[in-house]
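The data blocks that follow each hold one structure.
Nothing in this text is a laboratory measurement; each read-out follows from the coordinates by a stated rule. All values reported here derive from a predicted model rather than from experimental measurement. Cβ atoms are built from the backbone, for glycine too; each structure is taken alone.
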Structure P
Amino acid sequence: MKSKTKNTYSYPVEISNEVRITYDESPAHVGNLAYSVDFICKEGTEVKATEDGIVVDLKSDSDTGGEDQSMEPLGNFIEIQHENDEYSEYEHLKKNGMMVKIGDRVKKGQIIGHSGATGWLAHLGPHLHFMVGEYGNLDEYKTLSIVWKEAN
C-alpha cells in the first residue's frame, strides 16, 4: 500500500498548454523517489509554494545541468517543511532564481523561485522536479503519493 500525503497540495506551476505533467518518464523516479512528479516547462517559469510552510534548505548557486546522472549534485532546489512533518522539494531551479531564504515562512501560492535546467535533467530538458516526502531512519527522504487540490 502506498503512503499518501496527509496534507493536500496545489500545483507548483500554473498549468497551461505549455506545461506537461509526468510521473513516470524520469529514470530518477524509482525507489524512495517513486512518487515524484515532473512539470515540463520552460526555464524561468514561476514556481509557487504548494502549501504553507517554512523554508528549511536551498541551493541556488549552480548554472550547470544536463543528461548525465553525475550532474545530480549540481541541481538548485528549495525544500519546505509543512504540517504533519511533510517536506516538499522543488528541483532544477534557475541559478539565483530563489525568492526566499532559509527560515522564511511561505504561504501557499507565493512565488518562491523560477524553474531552470540545473542538475540531472535526464532526457527531459528544462523542467521542475517536485516531490513531497517524509524523513525516516538516517534522514532518508521517502516520497509520498501526493494528494492534489486540483483534479488530476
Structure Q
Amino acid sequence: MKTIQKMFEHLNWANQSILEIFQNVEIGEQQLSLFTHILYAEQIWLTRLKGMDSSQMPIWSDGDITVCAKLIKQNEENFKTFLAEIAKTDLDNLITYTNSSGKEFMTSIRDILTHVALHGQYHRGQINSRLRADDIDPVNIDYITFVR
C-alpha cells in the first residue's frame, strides 16, 4: 500500500507539473486533449473502484486549463480519501466494472490502481513528445526526479 500511495503522490505531482507548463506556454489542442483524457480517466477509475456506474462519464472531453486545474484538485483529494479508506483492505480483492464499450470485467484493486498511475504516465509522455515537436522543453516528470 505504501508503494501505491507513493505512486499517487507522483501522479499528482506530475499532473501539477504538466498544468504549470500549460499555464505558461501556448499549447496545442492535442496536448490539452491528452491531459483532459488523463484527468477524466482518473475520475472514471475511481468511480469504478467505488462500485459506481461510470458509463455516462466522459473519457475524451473538451476542457481548458481551468477545468484541468479543478480536475487535478478533485482527483487528488478523492484518491487520497479512497486510499486512506482502503489502507487495510486486501488489494487483491476483485472489482467488477463495465468499460466504456459496455463489456464487464473483474480486476483487482491493486491492478486498477497500478493501471491508473501508468496510464497517466504514458499519456504525459505523449504530451512531452508533442511539446518537444512544438519547440517547447518537455516537463521532467520522471519518478526519480519526484523522489529526489
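Some notes on this structure:
- Structure (P, Q) behind the derived value 2, 9, 19, 22, 20, 14, 9, 4, 1, 0 of P(r) over Cα pairs in 5 Å bins from 0, in percent: Q
- With helix-only ellipticity at 222 nm (-39500 (n - 2.57) for each DSSP H run of 4 or more, over all residues; to 500) derived as 0, matching label from P, Q: P
- Parent structure of the calculated result -0.96, -1.23, given that log10 I(q)/I(0) by the Debye sum over Cα atoms at q = 0.24, 0.29 Å⁻¹, for residues 47-110 alone is the read-out and P, Q the choices: P
- Here mean count of other Cβ atoms within 10 Å over residues 23-30 was derived from just one of the structures P, Q, and that gives 11.9; the source is Q.
- Looking at distance in nm of label points 7 Å out along Cα→Cβ at positions 103 and 127 over structures P, Q, structure P comes out largest.
- Label whose coordinates, when distance in nm of label points 7 Å out along Cα→Cβ at positions 39 and 79 is calculated, return 2.0 (choices P, Q): P
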